[in-house]
Structures are given as C-alpha cells and as structure tokens.
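The next part holds the structures, each set out as structure tokens.
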Structure I
Amino acid sequence: MVATTSLDQIAYPGSDQYSAEQLAAPGSITIDLHGEPLTRAVDTAYIMFQVPDLERQKAFLQDFGMVVAEQSDTRLYMRGYGPDPYIYVAHQADKAGFLGAGLAVESEEALQKVARATGVQIEPVDGPGKGRRVRLTDPDGFLVDLVYGRAVLEPLETRRESLPLNLPHQKDRVNHGQRTPLAPSAIERFGHYVMMVSDFDASWQWYRKHLGLLPTDVLCTDTGRPVLAFTRLDKGSAPADHHTVVLAAGPEAGYMHSAYETLDQDAIGQGQQYLKLKGWKHFWGMGRHILGSQIFDYWLDPFGHEVEHYADGDVFDSTYPMQYHLFDRGGLWAWGNDVPDAMRPKPGLRAILGIVFGGADRRKMMQEMMRAIGRKPRPWLK
C-alpha cells in the first residue's frame, strides 16, 4: 500500500490558519505497515458494555433503534434489523463502562491460527447465535473477541429502500411524496467504534497484527506526528467501511463513541425527533463528516456513553492508498454544528500525572493535540 498526502480533501473554512510548513507536515512521519498480520477481521460482530441498570439501558436502546434479542437478570443482548443475532451486549454491574468489541474472522482456520499464536483457547460465544471465539486483550486492557460461526438470521422487517431524491436535473419521484414515519431509526448493524489509547504506536501495531486493519486516513499534528488513525477491514477486492476501529492518542485510554448504521438521512432525522420526544439527551448533529462522509447524529445513553446514528458512509477496497491529513477540529465535519466542547478529552488525575511525568515527548504531543482541538475553525458557529 502506497501512502499519500491529500490536503485538498479536507479543505474547510479555517484551514488558512496554518502555515505552508504546517500544512505540509502530515506524512513526514509515517506509521508502520510492515509484517503479515495473524488474521484479518472481515466484519463487525458486537460491542460490549457494563451498566448499573439493564432496564433503563434497554429502554434507551429500543428508542435508539435496536431490538431485544435475549435478556437475563445479568445480561442484555440487543440486535439490529440486519442478520446478526446481536450487535450489543450489556452486563449488569455497579459501574457503567466500555468493555470491548467483537469482530468476525472468515474461517475456523483463521480462529485456530490466532489461538495457536496467542496461546488463548477457543471458547463458545455467549448469547444468542452461538459461534466460537478467541478472546484477546488489547494493550489498554479492552477486550477484543475474534469470532466465527455465529448464526445468520433473517433480517427484521423495516423500510428497506431509501426513497429517491428529486434533483434539479433529474426527477425520479413522480406522484409520490416523501413520507417517513416518526419512529426509532431502525439500526441495521454495528458499524465502528472509537477509542483513546495510551500509546498510539503500540496500539496501532497490536490492532494491525491481530485484526489485519488497513489505515484509510491518518491525522497528524502540525509537526507531522501521527495521532489518530481511521482504520478499515481488509476484505481484498470487496468494499469495506471507511473505518471500523479508530485509534486516537489521548491523555488516557478510554471509550469515545460507537456508531450504528441506519438506512438514510430521513431515518436519522425522524429518529432524532423520536429520541427527543422520549426525553433522551442529544449530543451532536445532524451533520456530515468529512473523512468517511457519513451523515451523523450523536446521542448520550443513560450512563453517558456517546452513540452515533450514521448513513451514507464511504467504502474502499484494499487497493485504496493511505492518506495523511492535518489533525484539526474543523476536519471532523463538513456541515452541521461545531464539535461540542464536551467531546474533548477530560483527563483524570492519573492521566494528568502520566502526562506530567511521562517525559517531554508525551507532553509535547498533548500540547500539539490540544492546540489543534482548541482552534475555532468556523467562528460564526456558536
């Protein structure tokens, strides 16, 4: 894979705040793509959380567009309207938190190869749909399940086709109005998740080795330092989402958000109205991202986890070259409201001490990132 630097792809109002030298910095320091991975993940499977109140979480997720697949006193499994037996699992616990995620591999042989290389035994997958997994732990302690053999279910009935748009030069919708229901935005699948990591290089190397991820877009500070990677699944000639796992350098490791694909922007818009009707807390959107191009809308679940509806995202096959861009707050979205201040990392005491005593290079990295996040690229937005 050849890496390229594409500055014009993320030109936006406010990018003129940078010098020519700063704009040219991305790509001057590259990330390592050497070495053959143990296996290649080929799809998302599920995401895992713990929460103190399963019933309240279930109520939110149903309004968000999921359906109960199975529930016990200690676990809640939620499915989408697609063929996966479940895409979300919540464990009963005293404290809310992110546990990890599961991704599918293409064969039993792939699963066995990982088991042999890591020394981790293959075990049954919990919950409906059965299957087998190798449960790994990433460098920051989050679970990564590699799974194979889960059941493929019949999709649930919902609106399956997006209504055609009438363009100025092409009117395909005749004698038919756009009438979408005020209802939850029916989720088809778990699409991606974003994490802050305590050591960007170590985490990237681990996820590359164990999942075979390909970097689609890498964001760098104005000194050229890579600090965020949008990575996709390597499915060969088959298209894959722009990103499935996003790794972002941060003051400490932690969950940032997870995203769930729905049909189109009308489904997202009506879903937003429905969630507001139900009294849940809106976070950011609607808007369109730049990298990935998704129409998006962000919400907070009852315990403060960011979750995203999205539609109309970019897809790429394995031939698409890695791109380097400037890390900047304005590069996160094309239109919509400004990124909420609440989306900025809020390091705890342990993280602050880690930055202070973590050496000059780590302090410099955090200063570069906070300088970029602090810039207001669209001063007319409040």
Structure II
Amino acid sequence: MQKNRVSDLSVSINSKGRFTPEKKNKLRTPYQRDRDRIIHSTAFRRLKHKTQVFVNTSDDHYRTRITHSLEVAQIARTLAKFFKLNEDLCETLSLAHDLGHTPFGHAGEEALNDCMKLKGGFDHNIQTIRIVTLLENRYYNFRGLNLTLETIDGLLKHNGPVNNVKTLNSILGVNYFKKKINFKKYPSLEAQIASISDDIAYNSHDLEDGLKAKLFNLKELKDVPILSPIIKKHIKKAKKFTEDIILRQIIREIINAMVKDLIINTKKNIKKFDIKNINDVYDNHYPIVCFSEKMKLFDLSIKRFLREKMYFHKKVLKKTNYGKKIVKELFYKIKKNPKKYIKIGKFEKSNLDRSICDFIAGMTDRFAINLYNKLKWIFLKKI
C-alpha cells in the first residue's frame, strides 16, 4: 500500500481537495489526474506552436514552449525522486507552468501588458491560473480544470509567496480562492523544484539553440570566465567528434553541474533551517531549493551572456518586435468588432478587454501571424 507521503518534507499524495469536490479515482493519485488534465488541455497542445526564443515558424528544431515544458518536467522529476518528494505533483507543476504564455514569447507578453495597462495588466503566470480555473471548459460541473489545491498553490507561487493578491483577483475576475490558499506562506519543495528546474532548462537549452542558430560560437562562450573550463575541456575533442556532439556534451555537463550543486545546497539548507516536516517548509522565510553562491554566479553569467548575445541579437529582436506589433494591432482591430472573433457570454461582458486578451494570449505564433495578415489584407482591399 502506498504511503501518504514519501518523505516528511513532501506534499501528501492524499490531496486536501479541489475547489469543487470530486470522487476519488481508484487508478490515479489526485496529482496524476491533474497532470492528465493538463496534458489533455487545449492550452497545453497549443504550446507546441508557441515561441520559446525563436518564433515558431523559424525552424523545426528550435525549442518551443512544449518541448521546454517537457524538459523542465524531466529535470524536476529527477530532483523530486532524489529528495523522495511527490514526483507527480512536481511533474504537474512543470508541465503547467507556461500554459499562460502568449504567442511570440515574452515579446507578446510585453505587448499584451501594454494593451491591458489600464485593466490590471497582463502576466503569463497569472494567465496560467486563469486558464486552469476559468478558461479551459471541458466538464459539466465546473469551469476550468478543477485542479487540486496543492497544484494551484504551486502554480500561484512559482516565484515565491504572492504579494499582488488584489491584481490577481482583478485579473481572475472573481475572488476564486475563498481563503483556501495562504498567499503569504512559502511554496512546497515540489513547487520550488519546478521553478528552479525551469531556470536550469532554459539556460542550458537556450545556449544550445543560440549556438545552432549561429548567433554566437563556442569561442565566444569560452570567453565567459565561469564557463571557460567546461568549454576548453570539450573543444579538445574537436578532431574526433562533430560540433553537434561536442555541443550536446557541453549542455549535458552544464545541466549536471547545476543539478548536482542544487542537490548539495538544498541538503545544506534543510539542515541549516532545521526543516523536519512539510509545515517547516511552508513557514520558512527563505527558499530552501536554491543554488550555492558560486552556482548563482554561474547562472547569472549564463543569463547575462544570453541576454547580450541572443535575446538582444538583431535577428531575434527583428522577429520579436514584429511579434509585438502583431499582438498590439490584433488587440485594437479585434476590439472594434469583438463579436466577429470571440464568443461573448455573461462573464466576458463584464470585462471585454480581458476577453480579447484571453483570445490573443491563447493564440499560437502561426495563428496570430495568419490572422494579422488576413486582417491586413481586408484593410488594404477597403482602401
């Protein structure tokens, strides 16, 4: 018989429940059901055609939001297994963490935030909550996916305790949480692991995609002091192996180094903060799952390098700026005749701008581009 929790630090496999009560499933844990609901959701499927860094139409081999989410889940499950935590919850949070992302990545998010600045703004993490609680409608008895309280808590606290509760409630349109979530408490170790696995995945894999796109080369990467020893070691293999294999081994070593450091430092923190049970995790005032100071510098160096050489590269900026333009123009064109594009029910009538925002945020890159071109063509025909 399965124990209630694998370790005293983990979230119990027996959930505290859901916002709308449901019968237990004999075959799956509550978190397996959450995971399955996410995988079968429309929002999850759309991630395969949403930008990670490169606009989805650029190349078939660059990462998209869905491949990134799968890679985050793999890293998170490895860490959860090591610490004897709730692997199903960890996987669920990892797969769901980017559901709220717009077309064209963070560029689309910035554009929608500008469009919504007088209506509470736009944040992809809050949009994720909006999707799983309100927008994904597949069931008779409730709106959204009716995920467990533990999953909602972990998604809400992807970046730690929630400080913007009023903004959250205004964007959701209702006081959804009914005091069932303690916003001031720290998230579970499972949620902390999912969050830092996100960092590990996008740092390492963005390096790989950037190198493949020839936005920078291994020599430039070697010039980053903290990365230099790893790069030099693998460049010596250049006579025996292709650049692709060398690159993959470099990325593999970077991930391994970050995961090992995280494990060692998290074990130290558990001892340092005297964490003996799940309540100690919630009551702690600092992250428990985090890198050592040395690895934080390593992580920061990679982020700075990627920002300079990749995210702000003229080729990337050209496409992301085009994505911003598309998102903004779609918002204002749809607003002129919303009924033509979206179904407006009683709930949506109370905040039309938010409904338009939901519609655009849910678009894939190619759908947004095609709709933009269609509207542009209609406009030109009228001139």
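Among the shown structures I, II, from which was the value 0.15 of FRET efficiency 1/(1 + (r/R0)^6) of positions 89 and 177 (r between Cβ atoms, R0 = 30 Å, to 0.05) calculated?
Label of the originating structure: I.
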Computing mean count of other Cβ atoms within 10 Å over residues 217-224 for each of I, II, which one ends up highest? I
Matching task: 41, 30, 18 is the computed value of Cα extents along the principal axes in Å, for residues 49-136 alone. Pick the structure from I, II. I
Candidates I, II; FRET efficiency 1/(1 + (r/R0)^6) of positions 121 and 297 (r between Cβ atoms, R0 = 35 Å, to 0.05) computed = 0.30; producing structure is I
Given 5, 19, 23, 21, 16, 11, 4, 0 for P(r) over Cα pairs in 5 Å bins from 0, in percent, for residues 113-160 alone, calculated: source structure among I, II: II
For helix-only ellipticity at 222 nm (-39500 (n - 2.57) for each DSSP H run of 4 or more, over all residues; to 500), the calculated result is -6000, so let me know which of I, II that is. I
Tell me which of I, II gives 1.1 when you compute distance in nm of label points 7 Å out along Cα→Cβ at positions 129 and 361. II
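Any read-out appearing in this document is the output of simple, stated calculations on the displayed coordinates, not a laboratory observation. Quick caveat: nothing in here was measured; it's all calculated off a predicted structure. Cβ atoms are built from the backbone, for glycine too; each structure is taken alone.
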